[in-house]
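Trainee: The following blocks contain the structures, represented as structure tokens.
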Structure 1
Amino acid sequence: MSTLTNEHISPFATKVWFTEDMMYVMLTDGREIGVPILWFPKLRKATGSQLKNFRLIGNGIGIHWEDLDEDISVAGLLTGRS
């Protein structure tokens, strides 16, 4: 008998928010990731309004900013290869 585990299932983003220097992402598994905005040149140069104008894509596998032409994957955030 096989048992399905969450070991190979990547978490998805459910919420994104910003402080002056950081981007935070809440994941479906309960983790909260915080990364410096400095890691992302397009986000670093964005206005507050542009940062807030995002949408979750692929049911939360990534974050997309239309105004900035920027996409960041949850998997990339978790591995440091956004």
Structure 2
Amino acid sequence: MTAQTDTQGSVTTVYKVSGMSCGHCEGSVSGEISGLPGVSSVKAVASTGEVTVVSAAPLDDEAVRAAVDEAGFELVGQA
């Protein structure tokens, strides 16, 4: 598992998402994942296909998958 807990009690997880190709794609994915409960930060990078999520607790993978699907992309898994 790639999730890491830092000293402030938050969890950072890096996901791989396929299909992102531009800033608009990054914004769509970030916006959907940001809406999940407990998420405090999302950074999507189209060039690497990586989405870094900081949350209060580990996120349910199916909830993240549903958010990515809603944005029109595919969650490949954790990086």
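Every read-out reported here was derived from the displayed coordinates using simple, explicitly stated rules and does not represent laboratory data. It should be emphasised that the depicted structure is a prediction, and the values quoted were computed from it without experimental measurement. Cβ atoms are built from the backbone, for glycine too; each structure is taken alone.
Trainee: To test your reading of the models, identify which of 1, 2 gives 21 for relative contact order in percent (Cα under 8 Å, 6 or more apart) when calculated. List each step's numbers first, then the result.
Mentor: Working: 1: 21; 2: 40.
Corresponding structure: 1.
Trainee: Let me ask you something else. Which structure, out of 1, 2, was Cα extents along the principal axes in Å calculated from, if the result is 53, 20, 19? Display every interim value, and only then the final one.
Mentor: Numbers: 1: 53, 20, 19; 2: 34, 21, 19.
Computing Cα extents along the principal axes in Å on every structure in 1, 2 gives 53, 20, 19 only for 1.
Trainee: Determine which structure produced the value -8500 for helix-only ellipticity at 222 nm (-39500 (n - 2.57) for each DSSP H run of 4 or more, over all residues; to 500), calculated from the coordinates; the candidates are 1, 2. Mind showing how you got there, number by number?
Mentor: Working: 1: -3500; 2: -8500.
Comparing all candidates, it corresponds to 2.
Trainee: Going by mean count of other Cβ atoms within 10 Å over residues 32-39, which of structures 1, 2 comes out largest? If you can, show how the numbers build up before the last one.
Mentor: Numbers: 1: 13.4; 2: 16.0.
Once mean count of other Cβ atoms within 10 Å over residues 32-39 is worked out for each structure, 2 has the highest.
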